[in-house]
Structure P
Amino acid sequence: MSERGRITLRVRVVPRASANGVASRAGVLVVRVTAPPVEGRANEAALRAVAKALGVAPSEVLLVRGATGRTKTLSVPASAAEALARMLK
């Protein structure tokens with residue numbers, strides 16, 4: 001999906017992981033964060049992890065849907081699509 005130079009992607013967040021990281025499993029981005037799912041801390045950590053993996057500023061990664069669930073929809077700049085394609089391979 002594209003909206004004014006942005007694309008949306010679905011990610012699966014795993015809170016309380018042993019380390020932060022972004023990986024692909026069966027074509028789905030899995031974001032592991034050490035933060036607990038309390039008071040939005042895991043969401044914030046997930047947004048920072050995705051931004052770092054895509055090489056964009058954390059403020060460029062927006063949570064669109066899924067604030068309370070493990071499956072989230074994020075909006076990222078379309079310029080990050082090449083990095084995203086590499087991660088999904």
Structure Q
Amino acid sequence: MSGTTVRRALRNRFETIRQAEVERLNKKLRGLTEAERQSAEAIIADIVAAIASVPERTLGENTPPAALQALVHLFDLRSEGFGSLGQH
């Protein structure tokens with residue numbers, strides 16, 4: 001398991017959550033024009049990227065394994081198809 005792998009897994013996890021929440025809010029977004037919807041989705045994506053960038057900036061090849069394992073556990077990265085993250 002490497003910092004790069006966990007960084008990618010985190011980004012994918014946050015993107016999965018973003019997509020699920022946009023889908024969940026679909027009924028509320030129906031009243032928007034296509035341009036307004038695209039704008040709202042872009043804003044949501046920017047917020048998710050900003051949140052994800054905080055841990056991403058600190059993850060590198062020299063990140064202690066215990067810290068990586070904590071992130072895998074904290075963000076349940078195994079449920080996102082990254083089952084092997086905690087195995088190395």
Check your understanding: Where is distance in nm of label points 7 Å out along Cα→Cβ at positions 28 and 60 largest, in which of P, Q?
Key -> Q
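Assign the value 15.5, 48, calculated as Rg and Dmax of the Cα atoms in Å, to the correct structure from P, Q. Mind dumping the intermediate values first?
On the way: P: 11.9, 36; Q: 15.5, 48.
Structure Q accounts for this read-out.
One of P, Q was used to calculate relative contact order in percent (Cα under 8 Å, 6 or more apart), giving 56; which? Don't skip to the answer; put the middle values down first.
Numbers: P: 33; Q: 56.
Going through each structure in turn, the value belongs to Q.
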Practice item. For structures P, Q, calculate mean count of other Cβ atoms within 10 Å over residues 4-11 and state which one comes out highest. Key: Q
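Can you tell which of P, Q yields -7500 when helix-only ellipticity at 222 nm (-39500 (n - 2.57) for each DSSP H run of 4 or more, over all residues; to 500) is derived from it?
Details: P: -7500; Q: -23000.
The structure behind it is P.
Quick note: the coordinates plus some simple rules give every number you see, no bench work behind them. Remember, predicted model here, so these are calculated numbers, not experimental data. Cβ atoms are built from the backbone, for glycine too; each structure is taken alone.
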